[in-house]
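So, here come the structures, one by one.
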Structure P
Amino acid sequence: MRTIACLATVTTLLLTACSTSMTRDECQTVEWRTVGYEDGVAGHPGDRIARHRKDCAEHGVTPDLDAYLAGRAAGLREYCQPNNGYRAGVTGATYYDTCPADLAPAFLAAYESGRELYVRERRVTDTDQAIEARRAEIARLEGSIASRAFVLANNSATPEERTQAVLDTRQHAERIGRVKSEINALEQERARYAQELEVYRSTVASAR
């Protein structure tokens, strides 16, 4: 059932649609207060109703806006709790400024705390990926140098081919040197990011 599918989505705090569109049967039989509640409890933006309106217009059905908004307001009050804000932030989910004024401050504080952890974790991950990309580049360059050595050892190679092999080898060797320097710099950054991440994790753990 559609309600069950959406509630499963809420459990994981995914801020994406439960389905890409509503079917004819859904548009004709759905309880719009329930739809609003599902959208609210998942933290979807206010323009979500526009998608439902468009889907159902294709089937000649107009959503019950009052029922939808009432359900959404109830869902948002359940969603806009600090623990949900933290989980949304730490997973990198987008906050659409949906929480009511009395709940927004606590939700946002928790969201920003989780978001900061997410950003710090991404710094470490992104740096790891950058290091691996450069190591892969070095491997490719070393393979190219080995192939150029084969050209130089080949008695049937032309003078032009030998000259080009020497130039390529020199360029590749120079590039390897630069990439190794980049890796050293990235490893230093990675160590700093990792330390900052652990300090922040300790701070968050002590505050929660």
Structure Q
Amino acid sequence: MPHKFVPNLLLLIVVLVASGCQRQAQVISRKPAVPPRATVRPLPNNAPPQLKKMLDGAIAQAGVTTSYDPSYVAIAYPGGDVPEQTGVCSDVVVRAFRKAGLDLQKEVHEDMKAARSDYPTKWGATSLDANIDHRRVLNLMAYFRRQGKSLPVSYSATDYQPGDIVAWDLTSGIDHIGIVTNMLSDSGDRYLIVHNIGAGTRVEDVLFDWTIKGHYRFF
């Protein structure tokens, strides 16, 4: 399926070395961070408690994280983070997982120590770096894959359920990542995505706007 671009996302792309997310010119969006009339579909009664915590933690970032900044920052370990008002696409995932009790900074770092050859080296890194490794999209993809959480990539909306992690190839090898919410699009046939692609963390109808390269279900 050829990928397309939503008009409000047709922005100048600059390769992001720090995190592997798309780096855009500063975006000012006049739309609310969460669609005010979006229909929320309740999770099944047997849904894992961690799934609800993760989803709540992801959606709660919308309107709080209002900017995008890929700058390299030295942070604490474990549990380190950049200021919650900013971050990149991968930080949405990391912060959401922490609400569910899983610190991807620590998990990725420990897994990279155990299986370094299973992780990409496109950044020319010669050693592990707990400040940034978990903030790189390709590293998160490798971690989810190694945990046996991969699902097939498809363009059928019913294959994507609340809490799923989706990774996209935007263009020219630039990667992006977000989380499927339990909020429905206006058409009612697919779920909205919580992500940060330049205007801060937002909930938007973008599941099929770019080429999907990874699909994972952790909880």
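Here, each number is a calculation from the coordinates, and none is a lab measurement. A quick note: this is a predicted structure, and the numbers were derived from the prediction, not measured. Cβ atoms are built from the backbone, for glycine too; each structure is taken alone.
Some values worked out for this structure:
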| quantity | calculated |
| --- | --- |
| Value 30, calculated as relative contact order in percent (Cα under 8 Å, 6 or more apart), assigned to which of P, Q | Q |
| Identity of the structure behind 24, 20, 17 (criterion: semi-axes √(5λ) of the Cα gyration tensor in Å, calculated), options P, Q | Q |
| Top of P, Q by distance in nm of label points 7 Å out along Cα→Cβ at positions 118 and 142, largest first | P |
| Label whose coordinates, when helix-only ellipticity at 222 nm (-39500 (n - 2.57) for each DSSP H run of 4 or more, over all residues; to 500) is calculated, return -26500 (choices P, Q) | P |
| Structures P, Q, by percent of Cα pairs over 16 Å apart, for residues 86-181 alone: label with the highest value | P |
| At a computed 0.35 (FRET efficiency 1/(1 + (r/R0)^6) of positions 46 and 126 (r between Cβ atoms, R0 = 41 Å, to 0.05)), which of P, Q | Q |
| At a computed 0.80 (FRET efficiency 1/(1 + (r/R0)^6) of positions 78 and 198 (r between Cβ atoms, R0 = 35 Å, to 0.05)), which of P, Q | Q |
